[in-house]
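Each structure below appears as structure tokens.
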Structure 1
């Protein structure tokens, strides 16, 4: 019997998810042993026309990493949805929009102006990227930039979600093991819509640091704080940590080495808006009563949007700047 077909695609993202899959080491060989890799541009030579030629539903599973930023990203999302029996939103960009989603705070013209007219840019002719350009060799095309970054499930139906920026290697290995067992008839897939490979609680519940003060009088960046205690909650020491609002599953790697959780595993179970949840968590431990004193503590948040919505803005209740949303509509 022929092996089931596997695909992986990279949309608007940095490529870290592709590297994370390769970091599973010999598990990649298990993938090859049980699946026919039909489409994986980062690892093999394949063209879009090869995917278009596939019968609908012929791909058993596609791991789709990256957000939807261009017309090309959207075209591939719809195409791979049609060709795949199981479509997985793989990594933070596909699930929450991730860092690219912060561009939703600005309309397109402001983004282009920042990129092509800033003091560090030499652009005397005020050139901008064009969707179509004529050159002596022929016609060149670029996929148009859409008005806002969207997550995969804002464009097509998604069967499963794998969080992380990127997903941890142990998490990916567990998912590959599950897929292989399903192919061999030894296991069943969880209900559609499930989050795979991650936990069902918060990073705080995985973290070994003590939480006993539950009161803060100062917020600051790590370089502006005194040396941190190695066993106490980072948030209680004045460092913004997204652990209270973030899904578990990473084994609390960042807080374990003295770095705050930055929220890359997305909203914790039951949390509608990760940024709002983190905001309320911080507000609940600010141990000041007077408005002026509270303001002094909050002045330590030098980048509120980047602190609360670094990974999840595109999938939050806010989603985007009003002007950018109006352009999208």
Structure 2
């Protein structure tokens, strides 16, 4: 009997507006305060799930990367709220300055991530994390050290991405927790060894299933923050070669719902004026990145309907239009 291969879904190039969605609503917190204090205040809205040994999944960047979350913001957050937590990272699938653990640690030093423990999750090997109800995976290979933690804060710089269209919380844990040799290869190449350009929709689904494995592992003990600042169409993995930023800074969003936090981030970008969001929207749609959102909903990973609560005004529900009102052009 012939074994049928899974078929990727379609529609990742089509934006589904909030008015076209239905279902229960999650809560997403929002602040325009792009500062260390703003990050700390919004963290306090979603910190309840975190306890025990806490990992902070953060993209620490290539050497001198210009667009990552500012190190002083993270330093203040950890010092005042999470003094025992560790930043966690994995090595890269591509050769470069974070390919081996030794190279990765040199890059961490260059970028100043020396104020707390940084745990390279795949330094000592891998562990298979199960994927429930996956189309492509039954398990995904992760850095084995991830098993040493009880809780996970997913602290993400939201931006474009050359493969994913956008990099939000799903990319941060789906790619970022997968180990550099096996897990990332599973996602990027699938059954196509030596090939990076697998079907765009298939890539989104593989990345999302990998994120689901992590989210399920930490179920009830995981929370998400996306920082919408310095949003190049390029990922932070491109370092100083990243495309210039042309999208205005927006703010910070946070939720205990992974779909809601990434959906809100995308919605805020689309709520900008066309001239302000053109480049980033083109990157998202040309890579079919919106499939991340619809596939999360299919996998029951969260809600694409939400209330956006403005923490700058006593958690008042705010519209997307009001959230992006008065944004100013990006100045590098």
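Coordinate-derived values only; no laboratory data. All of these numbers come straight from a predicted model, not from anything done at the bench. Cβ atoms are built from the backbone, for glycine too; each structure is taken alone.
Numbers below:
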{"item": "Comparison of 1, 2 by distance in nm of label points 7 Å out along Cα→Cβ at positions 151 and 175 - largest value held by", "result": "2"}
{"item": "Identity of the structure behind 27 (criterion: relative contact order in percent (Cα under 8 Å, 6 or more apart), calculated), options 1, 2", "result": "2"}
{"item": "When FRET efficiency 1/(1 + (r/R0)^6) of positions 79 and 111 (r between Cβ atoms, R0 = 25 Å, to 0.05) is computed for each of 1, 2, the largest belongs to", "result": "2"}
{"item": "Comparison of 1, 2 by mean count of other Cβ atoms within 10 Å over residues 23-30 - largest value held by", "result": "2"}
{"item": "Comparison of 1, 2 by Rg/Rh (Cα atoms, Kirkwood Rh), for residues 87-158 alone - largest value held by", "result": "1"}
{"item": "Structure from which 3.9 was derived, distance in nm of label points 7 Å out along Cα→Cβ at positions 199 and 223, options 1, 2", "result": "2"}
{"item": "Of the structures 1, 2, the one that 18.3, 62 was derived from, the read-out being Rg and Dmax of the Cα atoms in Å", "result": "2"}
{"item": "Structure from which 58 was derived, percent of Cα pairs over 22 Å apart, for residues 55-214 alone, options 1, 2", "result": "1"}
